[in-house]
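Trainee: The next part holds the structures, each set out as structure tokens.
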Structure P
């Protein structure tokens, strides 16, 4: 840090916590922080996360610093800058029109761990099937819950319309986003959920929990569906949209328009401004 022209920290984390303390002694050196976790001031988080957030947002302790956070939050100090991340290029932008001839296709993209709640995604699609809707679900990801999820699918005879596909490349996911209608992410905690932003890029309507910056990304339900985590209520919300294809297309177009603002090229330009 003594010889650095610029100091960059990634928080929250062990090294990030150490860096938070050390950067205090370099008030004149330009600094940036990428806070990759949930910046929501009212969310339940470990005390060490809160400590890091307090230090880097304190304009007396942290000087000449810009803190990049996911989402726009009220009543923040002047060094807090709403930011984003990107997966796709301007070259990936194309006209997307969804085909409904083979039913409604759902995706789950994420680690198969408790925090992502993949079982809720399965049960939600199961509810829709039981309601008489022609639906299918593909699950992309790997993790400790894979065997348990396979057991649930087999035990409840869901394998005809729900399948676990494992981890795949971004190129393969891109193809699946184009063909699918909804992406389900009932996660307990997020920073910037790429699975949500990527789905929106290709007109796939996100269905996600109200964590971190997700309500901001989905414009509080105008370009996606915010889960209540009550199966019957969430099922009914989705059914309303499935029964109104015109509403689906409007929501899908809004999702596309928003997500196309956040390309790799735009990301690189905004990073350059910080340096």
Structure Q
């Protein structure tokens, strides 16, 4: 196979199928916009939870309070750029919500799992798009864990946000592409099969802090398809081969807050 024409972080793959036009702006044209404090809070929660779970794997003693310290340091890091005007939350409120969720995760949810890897580094995976266009998926399974259960090996992925939990259940809609990518990359990296359903662990950061789970079955089929239906990888190959990245005016991320291409976009949904 030819050398890669473009390297793509695996964690960004799902965004390609949400709004490819936005994805192109960020990952090919290198357009940037500043996130809000609530997004920075999500990053801080994941940093604290990753330290806690990785310590368990390493046999180290890290408490929920230690993890909360990591969260606060990450949230208040001077290099952590965010626009406080983009969210209806103060720094103190963000800390309170984050510590509440992280403590609950460390004490109640993490102990229920037998994680064997946290944010695992993956072996690069090449996708031949035709016309000498090769896309290489790289990077880590950001915010995801490899969980071992009685059903075998599966992906557990933490998702935080204002609406990540609804009616007591983690929202799984829209996460299939990323989970499917992670399943393929795990199998490509280790040679082991994913046999268990994927789990989404939702951490709700707006209103009453909540944590809940939901499952996604056979996510990798979404990516590779079957004998009767093409998978998302085939559609992605068409986009990369032709250079046509399609807009989605109905995307939940169609707004100036999330998309650096929004102001100049003629397809936006307002």
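Trainee: One of P, Q was used to compute relative contact order in percent (Cα under 8 Å, 6 or more apart), and the answer was 18. Which one was it?
Mentor: It was calculated from structure P.
Trainee: Work out which structure the value 23.1 belongs to, where mean count of other Cβ atoms within 10 Å over residues 154-161 was derived from one of P, Q.
Mentor: Source structure: Q.
Trainee: Using mean count of other Cβ atoms within 10 Å over residues 138-145 for the comparison, can you identify which of P, Q gives the largest number?
Mentor: When mean count of other Cβ atoms within 10 Å over residues 138-145 is computed for each of P, Q, structure Q gives the biggest number.
Trainee: Taking distance in nm of label points 7 Å out along Cα→Cβ at positions 18 and 210 as the quantity of interest, name the structure among P, Q where it is greatest.
Mentor: P
Trainee: Supply the structure label, taken from P, Q, corresponding to mean count of other Cβ atoms within 10 Å over residues 58-65 with the calculated value 15.1.
Mentor: Checking each candidate, the match is P.
Trainee: 37, 20, 16 is what came out when semi-axes √(5λ) of the Cα gyration tensor in Å was calculated for one structure; which of P, Q is it?
Mentor: Checking each candidate, the match is P.
Trainee: Follow-up. On mean count of other Cβ atoms within 10 Å over residues 98-105, which of the structures labelled P, Q is highest?
Mentor: Largest calculated value belongs to Q.
Laboratory data are not the source of any read-out in this text; all were calculated from the coordinates shown. Computed from a prediction, not measured in an experiment: that's the story for all the values here. Cβ atoms are built from the backbone, for glycine too; each structure is taken alone.
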